[in-house]
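Every number here is computed from the coordinates shown, using simple stated rules; none is lab data. Since the structure is predicted, the reported quantities are computational estimates derived from the model, not experimental observations. Cβ atoms are built from the backbone, for glycine too; each structure is taken alone.
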Structure 1
Amino acid sequence: MFDSLECIYRQFGHEENNILLVITDGADNGSSMNSFAVSQTLAKLIKEKKWVANFIGANQDAEKVGADLGISKENCFDFDFNGDGVDGMFQDLNGRLSQQRVDQFMQSVAGKV
């Protein structure tokens, strides 16, 4: 998972106002990167490039794992790793991501959220 995030940063890190969504069913299992290195890059993208990051995880404490990556608590969520849990998670995402995009837009044009 951490190596994948680093690839995303290399490919898209020059862009502004991206919304990053990490959905996982477990802990990182074999990356050469660690959470500290990933959090440093992500913090820079959030601050300098105005990225919004989300962490959604099953089979773990999503708030803790997300916080270790530098993702704000309000953007970290657990979901049950079953059909109903996955369905509910995706239903919730539509409104959540739409609101984040509106907030980004308002920040860019009006300087406020």
Structure 2
Amino acid sequence: MRGAGNYPHRVTIHALTTSQDDMGATVEAWAALRSVWAKIRPLAGKEARENARTQATMTHEVYLRSWWSDLKPSMRVVYQCRTLEIVAPPKNVNEAGTETYLLCREIVQ
């Protein structure tokens, strides 16, 4: 099934959650919050060498097909097997309540 109009990508929004295991230790895990239709556009990429490893970083614009006021930069967008970290506060496009703009970073190892 394809998204309506300009939103061809089905993405899932994840948030970091914390809980306690049986021993009382804090455990962090990513939890899926919702799946939405989106448009993903790559912006720029760069490579950096650190500790004898090369790490590639891509930035993307992600447009969601509704305004989601509860999104935060601590969340992430998952598309297929790719993870995009939200790096700036979400924007309500044209203050119309019909589209959310996210600036994201994808780290490729």
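When helix-only ellipticity at 222 nm (-39500 (n - 2.57) for each DSSP H run of 4 or more, over all residues; to 500) is computed for each of 1, 2, the one that comes out at 0 is 2.
Taking mean count of other Cβ atoms within 10 Å over residues 8-15 as the criterion, the top structure among 1, 2 is 2, with the largest value.
Ranked by distance in nm of label points 7 Å out along Cα→Cβ at positions 16 and 88, structures 1, 2 are led by 1, which has the greatest value.
When FRET efficiency 1/(1 + (r/R0)^6) of positions 24 and 80 (r between Cβ atoms, R0 = 35 Å, to 0.05) is worked out for each of 1, 2, structure 1 gives the greatest result. State the single structure among 1, 2 that was used to calculate P(r) over Cα pairs in 5 Å bins from 0, in percent, giving 2, 11, 19, 21, 16, 13, 9, 5, 3, 0. Label of the source structure: 2.
Assuming 2.9 is distance in nm of label points 7 Å out along Cα→Cβ at positions 72 and 96 as calculated from a single structure, say which of 1, 2 it is. Considering all the candidates, the number was obtained from 2.
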